[in-house]
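Bear in mind these aren't lab numbers, they're just calculated from the coordinates by the rules spelled out. Here the structure is a predicted model, which is why all the values come from computation and not from measurement. Cβ atoms are built from the backbone, for glycine too; each structure is taken alone.
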Structure 1
Amino acid sequence: MTDVWTTPYGSAPVDAVVALPGSKSITARALVLAALADGPSRLVRPLRARDTELMAAGLRALGVDIAEDGADWLVTPGVLRGPALVDAGLAGTVLRFLPPVAALATGEVRLDGDARLRERPNAGLIDGLRRLGVRIEDGGRGRAPFTVHGTGAVRGGPVTVDASESSQVVSGLLLAAARFDDGIDLILAGGVPSMPHVAMTLRALADHGVGVTPTGQGWRVSPGPVAAIDRAVEPDLSNAAPFLAAALVTGGRVTVRDWPTGTTQPGAQLDRLLTAMGADVVRTADGLQVTGSGTIAPLVADLGDVGELTPVLAALCAFADGESRLTGIAHLRGHETDRLQALDEVLTAVGSGVRQLPDGLVITPGPRRGARLGSYEDHRMVMAGAVLGLGCAGVEIADPGTVGKTLPDFTTRWAGLVATSAGAPR
């Protein structure tokens, strides 16, 4: 039987300070680089959620020792080898970061996952690896399941890559490239969505002493060792989005603790985007504080660089005082679900008018009503549904547990946030 969560309705302003666990994106990159490093590493307070546990399990299957030490992970590189089976679940990071690592292993490595994973595009990565001399069997699908036939080495060198459907194609190749015989000279065939995530990869490589040079057409990674380092993982700023959005919906105040002063996380752009929607955003000694005015301005924005924020921002648009237009996000059709279609369905269900564009959504607020919403096996859709339920009484979400992909205790945290409403018990 599918679980159903009746989301809390915010009848009064929230007033809360929120502490969040580590970034999924940083944890994933840190795990891969630690697995390829020249010695043991410690990851301090990494995210423990389905996506990152699957990444750790996949690396363990390839021969990497990842031990738990309290809240930390101790990573000791080993000899990469197959045969191995990697379960990617529904994680794009596992789908696209581990095949280049598998190509460095000796033996067959098969990658598969949830049913929806088999629909997520991956031809750009598979074709790129083939051009680098890696043998991959995928039945001509360009998607999972597929088998990487590792020989213990990858030739490397120049390669033209189509990463138009996911920046993770670029990141996956760059993360492993220092271990290729000739490094890599990655040439982009076109545009790349979510460029801040590529910037995150480049910074992580630099932290590990990997030589990376921008070429104007892409990036060149020099062959050489990946230095072992200990890394403290920043809070996940994308997971901060629903909590900060609650301040706007209720006209309240929310502070996310330990907000980094400098970061490559796309969630750092929440301050700019929420300000555009009428919030008062300031940095305090505790972190980033967002205060809602009781009125939400419509948002007209290209979200191409911050696509993962779209579900929560779209939910906020349902409460705006005018029409919003979100563009630059055609690539969201290939995420955990077709997020544009899913958002159309849930926003329509609670009373908004929605028009799909080739690369986005036009959202017109309407009379609010309760509804049962699907989770679409997508953590961001659960978070968007929670924001909708804060301003629409009677919202239910089927299968809320899918939020375990990045924040397993989200529903408990959300209930605690709403309990800070004026007059409610703290």
Structure 2
Amino acid sequence: MGIIGKSCSSPTIQSMITSTVRRNESGRVAASATSEHHDTRTAADEVAGALHDVLGGKPPDLVILMASFHHTAALPEACNDLRRMLVPGHLLAGTVDSVLGDGRELEGIAGMSALALRFGPHGHGIRLSPWRTTPWEPIPLSQPEAMAARIDAGDDTKCILVLADPFSTPSTRMLPAIGGCLSGGQSISVSGGLLSGASQPSCNRLVLDDIVQDAGAIGLTISGDIDVRTLVSQGCRPVGHPVVITECDGNALTGLDGRPALDTVRDLLSELPETERELLSGGLLMGRAIDASKKHLGRGDFVVRNVLGVDEDKKAIAIGELPRRGQTVQVHLRDAQASREDLQLLLDGQEVHDPPLAAFLVTCNGRGQRLFGSVGHDTAIVRKRLDDPPLSGFFAAGEFGPLAGSNFIHSQAVVATLLG
């Protein structure tokens, strides 16, 4: 494995381009490269050039390219440039708020980061199946067999990577449908996330090979002789005690444990110790229990959603999903220390495995400096604990990943897809 860094300068612009490469005994190679250049096509040339060099000029089977919103307008042309230089088997690209790569988190600045994978002669038994969906060409969510055929999912499928536009993709329906499309009850892990490169519809860009779209989702079904592990670490922890939804209206909780929802939550918060009440300034979240029958619920037992607002007149709390009566929920708080501990504990479990060939990281745009007060927290921990693999990723508007055998959209989480 090697790390290469060089400065590329013009009279007015300076850019840092870095790259990392890893090879394993079976001949598989992974490489990542990251550019900070403000000019889109120059950034793509820097990334493609670095990948070309560390891959020895041999075409990769797959390139995943993430570009900050600064590069939206010229991203299609930049992807064409990259495809001409690298000739990848497949290319997936999307626009995001900020990119991750090679130990850096480029928050709020121009960035382009790519992960390239080459699996050796004839793919060494690995099958990569790209697919896409738009509001006008939806995948058949209610027809599991037809959907499995559409995305080429089978018994040997290890993971499905999805990049989705948040304004036009029914993600809460799509993720469980994709993950459960196989007969016999086998669940497939779905990872990836909602693109964060735009604040309104039709302004994100998704690129799949030579196709560009501004809505829907693009995906890659990864099957065959490859080890894929997906880790989901949540950036918050439950406080108080669980309560049951007794009334709801749309996305608003109106009754909890038979009382007005806002009154119930305020009473719960008033009972917290001072050290926990101080964390309320970071915002309130609500976790829905995945398995409410579990005797003791703790971190990792909830799907966490943001609290969007309150209605004082109706004593209601609006959350980022549609709740149902009878569900068990618990207040959660953002907690940098708990986030750090949870990520470290998950990575402890990876010590029994060989270091991954590569890592694709998707982290919530509420993490980073906003949560930890410093730059590069998640990427630094993941790279250090996994022996510095090639790494790329992005800050998402929602993270896709499995918990307790089902796939969910998460909030405040970091999802690491480790390719072995």
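If mean count of other Cβ atoms within 10 Å over residues 112-119 is calculated from each of 1, 2, which structure is the one that comes out at 28.0? That value comes from structure 2. Among the shown structures 1, 2, from which was the value -5500 of helix-only ellipticity at 222 nm (-39500 (n - 2.57) for each DSSP H run of 4 or more, over all residues; to 500) calculated? Matching structure: 2.
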